[in-house]
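Alright, structures below, take your time with them.
Read the figures in this text as sums done on the coordinates, not as results from a lab. As the structure is a computational prediction, the values presented were derived from the model and not from experiment. Cβ atoms are built from the backbone, for glycine too; each structure is taken alone.
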Structure 1
Amino acid sequence: MDKNIPIEAIRFKKVREELHFTQQSFAELLDVGTSTADIERGKTKPSGKVVMELLNQFGINPLWLFGKSHVQYMDVNGGDVSPKIITLSEEGNDNILLVNQKAAAGYPHNIQDVEWYQSLPTFNIPLPQYRNATYRGFQVEGDSMLPSIRPNDWVLGKAVSNIAEASDSRIYIVVMHDSVLVKKLQKITNNPYKVTLVSLNEDYLPIDIEIAHIQELWLVNSKLTFGLEEPANSGLLKQLHASMEELKGQIKSMQ
């Protein structure tokens with residue numbers, strides 16, 4: 001680490017990289033010219049406007065940015081995790097937007113872009129369970145929620161307005177600043193500023209995240225799955241899984 005580079009420049013770069021922005025795209029987002037290179041080299045100090053944008057858009061604590069605090073995120077919205085944009089049908093009812101895996105990668109960065117939402121497919125379910133609330137569908141990527149939720153399944157989530165309404169051990173769609181995750185949520189008793197996200201697949205470790213890093217929260221209440229296996233295929237898959245677990249155990253014993 002270059003000791004001549006001020007801490008605010010180092011931490012500014014850390015934020016950009018954690019959010020997966022290029023120097024050019026981050027500069028455009030923060031309206032600071034064509035690149036953030038000068039800020040990251042310490043040639044230009046982050047302006048007050050930049051600091052406020054980092055706080056408002058990503059919950060970045062200004063004191064942390066300048067090395068005066070160990071807490072990176074601040075909850076500037078008082079736990080508000082409600083949908084940033086809602087679209088309505090011609091009848092005036094809430095649409096259920098569908099966010100596939102490709103769209104989910106851009107969802108956190110387009111969360112307040114009305115035009116972007118208009119590119120997403122919508123549908124409605126004429127059942128009482130889906131009335132008087134806002135729902136959104138997300139396609140699951142990866143195997144971290146096996147066996148209950150498989151890769152490419154769709155989960156439908158009911159909008160949660162405030163983090164205080166979230167219940168322990170329920171499955172949520174968690175929209176953060178850089179990703180969309182489907183996890184079981186657990187509150188941390190002695191830390192009101194963080195929650196633990198737990199995978200159903202035991203191969204994945206739980207992760208603690210700052211509540212301020214959550215943009216939206218959707219309570220999963222149903223799913224759409226395709227390609228159901230016949231019982232014989234299901235039995236074969238179980239045998240293969242058991243064989244894989246046995247192989248893993250043999251490899252560990254050899255280490």
Structure 2
Amino acid sequence: MSGAATAMILAAGRGERMRPLTDTTPKPLLEVHGKPLMQWTMEALARGGFTQQVVNTAWLGEQIEQRFGAHPVWDGGASSSISYSHEGRDFGDALETAGGIVRALPLLGDVFWVVAGDVFMPGFAFTRQAAEQFAASGRLAHLWLVRNPPHNPRGDFGLSPDGLALDDAPERLTFSTIGLYRAALFRAPHCELPPGNPQGARLALAPMLRAAMKKGLVSAERYPGPWTDVGTPQRLAELDRPAGG
């Protein structure tokens with residue numbers, strides 16, 4: 001596993017609801033408090049020791065690589081080593097979440113974080129303890145769930161008293177996009193795509209997670225801190241408003 005990435009930041013989406021801001025700038029590069037959205041997560045991962053990172057790109061993806069390069073040094077002196085999976089360049093468009101992960105799987109280790117580059121979760125700590133506990137659990141994924149925001153009132157997944165993620169539950173929470181995964185989830189028999197997704201097939205993640213949940217192979221926990229899915233220009237403006245403004 002030496003040299004294998006321990007985190008993947010999803011940065012390939014078009015950001016249609018963020019137009020016109022995303023007509024000329026990829027959504028993860030839109031800034032909050034002077035930093036690109038995705039940089040907040042990349043720095044937090046590096047602080048936790050997860051410095052080997054993969055970024056997938058599609059829409060205006062060349063801007064992302066130009067911004068960060070291969071070895072960015074973050075505020076405070078921490079640095080990362082970044083590999084890129086250019087879905088747009090290789091296939092003309094984004095491959096959806098699971099399709100993109102399978103494409104990048106040769107760059108990733110056996111256990112790795114995945115987080116969307118367009119969520120703002122400034123207090124979240126990516127810890128070795130969480131990764132080690134997950135690795136020892138034998139499960140295929142561990143998800144962090146948050147309180148349902150107004151734009152997702154029905155939530156995504158339930159949470160059992162013993163910490164299992166549930167597809168069917170009376171109370172559902174929203175998936176924050178932060179999760180730990182085992183590479184085995186993205187291989188047969190759990191995944192229909194061939195290793196490395198050489199044809200660039202599109203594949204959604206949620207159906208795969210639901211199938212694994214039904215087998216008791218996905219755990220989860222609540223995250224009580226601030227979380228924003230920056231899905232509209234209004235949400236971005238609210239986040240970027242000066243404190244007390």
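When distance in nm of label points 7 Å out along Cα→Cβ at positions 64 and 88 is calculated for each of structures 1, 2, structure 1 comes out greatest.
Where does the value 1.18 come from, among 1, 2, when Cα Rg over 2.2 N^0.38 Å is the thing being computed? Let's see the in-between values first.
Values: 1: 1.18; 2: 0.96.
Source structure: 1.
If you line up 1, 2 by distance in nm of label points 7 Å out along Cα→Cβ at positions 136 and 200, the top spot, with the largest value, goes to 2.
Comparing mean projected area of the Cα convex hull in nm², for residues 8-127 alone across 1, 2, which is largest? Spell out each step's value before the answer.
Values: 1: 9.5; 2: 7.2.
Evaluating mean projected area of the Cα convex hull in nm², for residues 8-127 alone on every structure, the highest lands on 1.
Structures 1, 2 were compared on FRET efficiency 1/(1 + (r/R0)^6) of positions 96 and 160 (r between Cβ atoms, R0 = 25 Å, to 0.05), and the highest value belongs to 1. Looking at structures 1, 2, which one was relative contact order in percent (Cα under 8 Å, 6 or more apart) calculated from, given that it came out as 24? Checking each candidate, the match is 2.
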